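A.B. asks: For reference, the structures are reproduced in the following blocks.
Nothing in this text is a laboratory measurement; each read-out follows from the coordinates by a stated rule. These figures come from a predicted structure and were not determined experimentally.
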Structure I
Amino acid sequence: MEENWDNFKKLFPDRKDRMKDFFVIEREYLDTHPDSGYFTEIRGLEDFPDYIDYLPQGAIPAKVKMMYYLPSLEEGMYPFVGFSRNEYMSFLDSAVAKSIDAITETERLLQSKEML
């Protein structure tokens, strides 16, 4: 069986079992970073604009409300079966680097258009 997320979902069809690893790592982070944006920005949001017109109406406010939960520290019988802690951190590092690169490139393009 190929090692991919679709096959992992077949092996662990219960979403709660699949997501425990994510929840544990997220909760550990939040417990050690009480000043994170999750507590200072997201949890306090009462309203959020629906300003991205190509997304379905209400998608952004619905997602923001889903982010209000505080993840559980409950580990499964077999913790970290979908990925290791290092794989998770590597994914986050890669996602942040790609986001920074995209923002930097967009800023560069905007500045070059302003100079024309």
Structure II
Amino acid sequence: MKTPVILEFFLAARSEKSREKTVQRIKKTLDEEFQEIVLKTEECQYQVNIDAESWELTIFRVLQACQSLGRQWILSGDINLEFNAWSNHPIIIGVESVDVSIDNPTVMAAETALCTPEI
């Protein structure tokens, strides 16, 4: 099961040069932590598709990765439907905070099936 994980970084950088350095640090950290392909979706937002057998294993792998991105994570949302994590204590220099979010693909697929009329 491939699950898209969205990672958004909020930067403290004021100049374009320091912003570029911080973005390079983010990319390097993500490349080291995730063996999957990292896609840049917006300026400081990335998507990683994690391949795991279950929702629980996906969450575990993302929590492992979060340890290399920051400390003192705040978890929110209904864990059966989604995983949301926020840290104001990032490890990457130049980053003010990090947001990680995942939607449970099995729940999303079930909801789509319920909303799709049979022909």
Structure III
Amino acid sequence: MFQLTLAQEQGLPAVTAKFDKDFVLTLSGTVGLNGEYTASLEEHNFTNFEAAKTYWNYLRDNLVHFALIQKDKTLYVVIYPHTQYVRGWLLTDWNAYFEQNKTKYSSAFKDFK
């Protein structure tokens, strides 16, 4: 499905995004080799890996796909923006999109944490 970078294969993701306590996902200027961003989920207390996986699967849509990896006891979400659907979007556009979705993200968290 999505090819993982060497760092992800080794379970050592570089954190290039933030998923804050207010459920706002923010991408940084650093993108992975395959167009992915990685955020730690330490601020959110998912009960287990499966609950977190179900949550992020629920949130995916036509513009973005999410995958989960776990290193030791820390969960990370890997964000894959689908640039073929929104050609020319800059990080500011993606971050505005994620800001608009924070209510959806926080509501879903209550159901899937």
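A.B. asks: A value of -11000 was computed for helix-only ellipticity at 222 nm (-39500 (n - 2.57) for each DSSP H run of 4 or more, over all residues; to 500); which of I, II, III is the source structure?
C.D. replies: Computed on structure II.
A.B. asks: From I, II, III, which structure was percent of Cα pairs over 18 Å apart = 53 calculated on?
C.D. replies: Numbers: I: 69; II: 53; III: 45.
Source structure: II.
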